[in-house]
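J.: Dropping the structures in below, format is structure tokens.
Computed from the coordinates by the stated procedures, all read-outs in this text should not be read as laboratory data. No experiment lies behind these values; they were computed from the predicted model shown. Cβ atoms are built from the backbone, for glycine too; each structure is taken alone.
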Structure 1
Amino acid sequence: MKKNGILNSDISHIVATMGHLDRLCIADAGLPIPQSSDRVDLALTKGIPSFIDTLKVVLQELEIQEVILAEEILTSGEESEKLYKQIKKVVGKVPINFFGHEQFKDQLYDCRAVVRTGEFTPYANIILVSGVVF
């Protein structure tokens, strides 16, 4: 039994096989996921698992060089703005790029997979662009 890191075998496999510039999306419970995308559905009930907890665990193992968010996270209310501040704290100095929500959804077709959480906060979606560790 694996004793630390990502215990979910699907996510662990995806992260282990990602190369430079590959993309992984972590999504709220409501993001429409293209049928052509691999889906890892973690959602159990409202808020479980949370978006931010899922992001933190994935970033323990995935090197990223960029993140992509929907620009609406900045203007859709206090809850989303609070989440954006948490995202900034978690990703540190990694550049953040914004697209309108419709353009963001178009980006899902280029993702290796979409991890669906139980998050109910509007626009709690992120695309992680894989970096290199050297």
Structure 2
Amino acid sequence: MSDKSHVSMERRVCLVCAAPYETGAILLDKRLRASLERQTTTGWGLCPEHRELHEDGFIALIECDPERSGNPAAGAMVKPQDAYRTGTVAHMKREVFSQVFNLPVAPDLPAVYVEAGLIARLQSMIHRPN
């Protein structure tokens, strides 16, 4: 007997941590054919933890290795499926991000990819009292 069905639970992959999470939506094959797996990944989104940070005014800085990230053309944006993540992620308030990088940030932008080493450089700039 086949494991396929005409219904499936929707999953997405978190843009920030790359972990799959369930959306709670049910997918239905309109022809009622057994064409769907038990769970179907439909694209990218934000897991509950990172959605909450986004809604609280944070933007995620996701460190990537540009040489392993699908070789985008100079100045081209890295696509989530091509990003080779180093595993280092930081969250920064949008206002601070705009000031540090002198760039406007769209309120619906949840994350940006940064080159390896940038987060460590930013952390070294933080003034820590003795």
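J.: Work out the source of -4500 here, i.e. which of 1, 2 gives that when helix-only ellipticity at 222 nm (-39500 (n - 2.57) for each DSSP H run of 4 or more, over all residues; to 500) is computed.
T.: Going label by label, the one that fits is 2.
J.: To continue, here is another question. Check the numbers for relative contact order in percent (Cα under 8 Å, 6 or more apart) across 1, 2 and tell me which is largest.
T.: Largest value of relative contact order in percent (Cα under 8 Å, 6 or more apart): 1.
J.: Related question: Tell me which structure, out of 1, 2, gives 65, 33, 29 once Cα extents along the principal axes in Å is calculated.
T.: 2
J.: Given that distance in nm of label points 7 Å out along Cα→Cβ at positions 97 and 113, derived from a single structure, equals 1.6, which label among 1, 2 identifies that structure?
T.: Among 1, 2, the structure yielding 1.6 for distance in nm of label points 7 Å out along Cα→Cβ at positions 97 and 113 is 2.
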